[in-house]
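**Q** Next up: some structures, all given as structure tokens.
Any read-out appearing in this document is the output of simple, stated calculations on the displayed coordinates, not a laboratory observation. Since this is a predicted model, take the numbers as computed values, not measurements.
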Structure I
Amino acid sequence: MAKTGNENRKQGIAWEHWAAEFLKEKGYQILHTNFYSRYGEIDLIARQGTYLVFLEVKYRKNIKGGHPLEAVDVRKQRRICKTAAYYCMRYGYGESTPCRFDVIGILGEEMFHVEDAFPFRQ
């Protein structure tokens, strides 16, 4: 039986929560979860030291559909970057604020955190 969109979303929120807890243990301060703009969504926004970190969380039950880190393609990266630029403007972060784009991939029960996974893309 296929999952409904609502069930998928609930499961996605659970994986994002697990990722947020993982980041907190590493010293990150979570600022926002599921930040939306007209350009897209960013799963987690955090501070790590001087960095403002925008994080995408991807889950795959198994490798059959590809590794979760591969799911953040250039098109997705552009949407994340546009949303991040909007976030910075909305909350008053200037151009001098160091920003980073990380990806957390969850494959089954294993988590992979890639810091500075991609550059800002327009």
Structure II
Amino acid sequence: MKVKIDTKEKMHVITVEEEVLHANMTEEIKNVLRNVLSAPVKNAVVNLKKVQQMDLPIAEAFVSAQKSFTEAAHSLVFCNIQPAVFDVLDKSDLIEGMNVTPTESEASDIVQMEEIERELL
């Protein structure tokens, strides 16, 4: 699976370079996200702008990762979800378990706001 990872001050931006995310890519996705949680910068934005199709196990892995990030007091935000992928997530009731924004810029803002919230608490 091809991904591009851009590390910024407060987050990693993970851009998935595949058009189709098949079930057999689930472990790779999990490993990429686990590596972020063990890195010094522990927040992530997953940019799905190129993904046109996604199998259900990948979507379930994203929801599971969302829970792991939240439990570890870190941010995980998904952005640029294409309509067909959104439909898969919505029909399987998984979209509600994910932190989703329309654009990467908004995802970055969410990460920064959540960082401020954690610092204040």
Structure III
Amino acid sequence: MKNQHSEEGFNASGVIGFFAGFLGGGIVGALVMLLMAPRAGKKTRSKIQKKRAKLRRQAARGVEDVVTEAGDMAQQFTEDVQDSVHKSAENIQNSLHKGISDLQQHGQEVLAEVKK
């Protein structure tokens, strides 16, 4: 069975990789910006601490988003599998009923031939 999300080109590892690259690039860019800025050491350290706290909050929100998305994907996958199993069970049941019906009809035809 194919996963709908992979058919649409969406996968969880790509999202996680994107967020990791996004956060890593943001951190490196922020540090370079702060270190290159013409400020006193104390002001720079204060600025780095504030930026670090902000990035930590953004990272936490990003992780929460990824976890939520992964949970939604897992829920959808579970529903898809349950639906597929239900449809397969119905198809098997219908096939069995048809086979039994055909077998009964054939048995009646054979019995009618034997009685002649």
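**Q** Of the structures labelled I, II, III, one was used to calculate helix-only ellipticity at 222 nm (-39500 (n - 2.57) for each DSSP H run of 4 or more, over all residues; to 500), giving -14500. Name it. Write out the running numbers ahead of the final one.
**A** Working: I: -10500; II: -14500; III: -33000.
It traces back to II.
**Q** If we compute Cα Rg over 2.2 N^0.38 Å for structures I, II, III, which one ends up with the highest value? All intermediate terms of the calculation are to be shown ahead of the outcome.
**A** Details: I: 1.04; II: 0.98; III: 2.34.
Checked I, II, III; max of Cα Rg over 2.2 N^0.38 Å sits with III.
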